[in-house]
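No value in this document is a laboratory result; all are computed from the given coordinates. Given the structure is predicted, the values throughout are model-derived calculations rather than measurements. Cβ atoms are built from the backbone, for glycine too; each structure is taken alone.
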Structure P
Amino acid sequence: MIPQEKSAAVALGLSETFGVTEPDDIRDLTERPGSNRVFRITVRGAVYLLRINTRAGDMARHFVCMHAAAGAGLAPLVRYASADDRISITDFVEAVPLSAKDALVRIPAALRTLHALPPFPTSPFNTTCTFLLSQGPALDGFLQTFRASSILSESETEELLARYKQLAAVYSRLDPDLAPGHNDLFKPDNMLFDGNRLWLVDWEAAFQNDRYADLAVVANMLVTNDYEESIYLQEYFGAPPNDYQRARFYLMRQLAHMFYALAFLTLGSPGKPLDRSELVPEYSDFQRRFWSREVGLPDNHAKTLYGRVHWEQLSQNMRQARFDQALRTVL
């Protein structure tokens, strides 16, 4: 079950951690081909998570961030980690459902703790919505590819890019507000509730990022109205949010819509116009189902739908007075 080329490294980790070379029981939890290998292992009656990172990435940064989060009680206890072998063993979280209502309080509280940690290392790669604020050849190529793809109509593409340029121009004038970021919280599976505590898992994408990025991505799943926004932001800031905080938060939510629309439409429907014959679910309903794991992103069709849901919501938001008001407020 464990890849042959990793069997010796896993045996070493088990020996150094538990004094055994094989678990009493092992179950493969790997999601799909190409994913990092993940196993539920039992050793002397206790359950742990064995993770073998098979994807390219900076394991030293990954493990520094994971250890820091575990030390703050945000991530499961790290029993063993080898950057050279790309292997970790952590406590296993027996997850139970967390309602969106409870998540509105628990998640911003966890993010407040995370963002108060000492700075995380930087990363040469940015797979979050703030990639759209990182001027350079990679961003230029990404936007040029999308424009040339004709996935959206010409008028839709021009509207999106015009609003994006406005937002990026305003952000370039703002003071950085960086904090340790998890940076992969658009996936509900990375936020696990054990019935008592919330745990953040999978720190592969963690690095120092705009604090509003984590906040916005989670909010786009959970926050559906102004009242919920107030609850969410007050839990994070520890006081009612001021106009600036609300405006910056709102703009980052729009940047997240832009990023996930562009990225997932490109992934799911590369180089061809959208098939408009399928109805797009209402945004809040789709995100409710996404949060509860009723729907996922297993194939190109699902990725295209995810991108379309974000695009439809963004297209509404871009035409609202709050967009322009927020741009003015943060300056």
Structure Q
Amino acid sequence: MAPHLKIGLVGCGVALGLHTQAIAPLEGVRIVGLCDIDAGRLQAAGRQFSEAQCFARLADMIRECRPDVVHILTPPKTHLDLALEVIDQGCHVLVEKPMAMTVAEADRIMVAAREKNVQLCVMHNHLFDPHLEKVRNFIEKGGIGEIIGVHGVFFIDRGKMLEEGNEQPDHWIHDLPLGIFGEHATPHMLYLVLSFLGPVEQVRALKNTTDLSGRTIHGLEILLDAGKNTGHISLLDNMDYPQFMLRLFGTRGVVHLNMYDLTWTVERHRKLPKTLAAMVATVDMASQSLGRTGANVARILTRKLTRRPGHRKLISTFYEGIRSNAAPPVSGEDGREVVRVLEMIERECL
């Protein structure tokens, strides 16, 4: 049997629980070290994972624990220095999105990984959600013809903002060029939308602030020109409810994906009178949604579907690739492309 992979985790904030939940059921894997500069967070994580050693300094964790893989779960501004330190010590590295703050930083991380011959993977987890993988297979078989447009919608709900302390003036998200949209919303939407588009050539972006009923809501609209097809991303914060959806427009139909409940429906083009075609499509999509929602409930009850399945699939595939010397599921080049388009959006918003 192959030896256990030893895992170190840097950053004991919100992302830690998502990664440890994905790692816990995997065989042949052991969390050996936790690292955070915040003593309170580190102690709380240490109580939860008593088998792991706790460190305030990354260098100490690597020296004492000798991890095979290090997950970097810290704010984006820290990714470059931490990734370079991990790679220099010969550890494989999984970096949360966005991979880096700039293309130049992403290039430095990629060069270092090649020189040290270690695996570099970026946490684009929703690419591995089961319903998205099914949709991708459906589209590759010509299910809706050629993709001509992709629209993504992401609403950040107020409850999540309060839970994670995003409204605090000293929170690190305020150091990002896109603020709260640069943390999760834009990176998630970009890697999803880009996976269905060609290389993005031009970007247009518009920021908006609206005061409604004593509440300030920030918005960001992004248009992506990929030559033969286009992308559109709509982002809002401080909402009463979350949204995370994709619509894929093809020459013969539309796929609707709900990224929260992991369902998808197909709006097919029918050669019927317009009103009748719309009514038939509505009934058809309702039936699809009910069927897939019911199937997901059954899978949850039988523990065949767990929370954040994309995390587990990406992480397990990355670990398997380390053992077999296979390419990572999300490469440095993939992460770099998201950073490249992020920089284009940031320049538009200046």
Report task. Compare FRET efficiency 1/(1 + (r/R0)^6) of positions 111 and 279 (r between Cβ atoms, R0 = 35 Å, to 0.05) across structures P, Q and report the one with the greatest value. Result -> P
Query raised in the report: Given that mean count of other Cβ atoms within 10 Å over residues 255-262, derived from a single structure, equals 18.6, which label among P, Q identifies that structure?
Result: Q
Report summary line: If helix-only ellipticity at 222 nm (-39500 (n - 2.57) for each DSSP H run of 4 or more, over all residues; to 500) is calculated for P, Q, the one returning -12500 is structure Q
Query - Origin of the derived value 3.8 (distance in nm of label points 7 Å out along Cα→Cβ at positions 79 and 223; candidates P, Q) - result: P
**Report entry** Structure (P, Q) behind the derived value 3.0 of distance in nm of label points 7 Å out along Cα→Cβ at positions 103 and 151
**Finding:** Q
